[in-house]
Structure I
Amino acid sequence: MYYVYVIESLRNRKRYVGFTSKPVSVRLEEHNRGTNKWTGQNRPFKLIYYEEFQSEREARKREKFLKTGKGREYIRKIVPV
């Protein structure tokens, strides 16, 4: 399985869209440990949204969309700031 997820900083409410083949809970723990430069500076995070995919290609396509203006708008509609 592949996942596209959105996490939100509890410190400054900034959001991060990511892709993983790991369980989303494991990836969230990694972000909260500071393994990624950007998320390390904005931690701690909470998971606010995720989607599951059978193929890596579809997951990457969705991640790319969610990082666009229309994608961010979609996320704001389903999980308001």
Structure II
Amino acid sequence: DVVDKLKARGIRAHVDNSTDRFPKKIRTASKQKVPFVLIAGGEDAEANAVSFRYRDGSQDNGIPVDEAIDRIVTAVEERQQV
């Protein structure tokens, strides 16, 4: 599970299990100024990958889970603005 891997690396993580539709979940995270939103749709889950959505609205698709976790940990450690 991606959240467990993030927490093991010292990163706060949360799964949005609400019944809201997908665009609403993204908008809610954006309004809360969540720096990284990881999206794991059906194709992503099959490929053991995620899609990144950044605060500025840009998105990277099909990033392997381990690479995604490394990106987040590096950004936090280096205090990068995303």
Structure III
Amino acid sequence: MDLIPEEFETLEAAAEFWDTHSLADYWDQTATVHFDVELQRRVFLVPLEWSLANRLMAAARRQGLTAETLANLWLNEHLQQVA
């Protein structure tokens, strides 16, 4: 039986681990933790030109990110520069 990794490099790596392992086999390695979850996330949809959306998705794939994450990073960077 594999040990539970201390941390996963990506959410996909964690999902892959738990897709191929049963928590029942690792129950003795678990610990009780407490955390808060913010469920009030808001999503704003912004229409993009088709070619711009395709370029965004391609750039995101090259960086191993989702288009949403890359757009948020770029917008945040730009808004910090113009603030």
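Given a value of 94 for volume of the Cα convex hull per residue in Å³, point me to the structure among I, II, III it was derived from. Numbers along the way, then the final one.
Values: I: 83; II: 94; III: 183.
Value 94 for volume of the Cα convex hull per residue in Å³ corresponds to II out of I, II, III.
For which of I, II, III does mean count of other Cβ atoms within 10 Å over residues 2-9, calculated from the coordinates, equal 13.6?
II
If you work out distance in nm of label points 7 Å out along Cα→Cβ at positions 10 and 42 for I, II, III, which one comes out largest? Present the calculation step by step, with values, prior to reporting the outcome.
On the way: I: 1.7; II: 4.0; III: 3.1.
Sorting by distance in nm of label points 7 Å out along Cα→Cβ at positions 10 and 42 in descending order puts II first.
Bear in mind that the values in this text are calculations on the coordinates, not laboratory data. Worth saying up front: this structure is predicted, and the values here are computed from it rather than measured. Cβ atoms are built from the backbone, for glycine too; each structure is taken alone.
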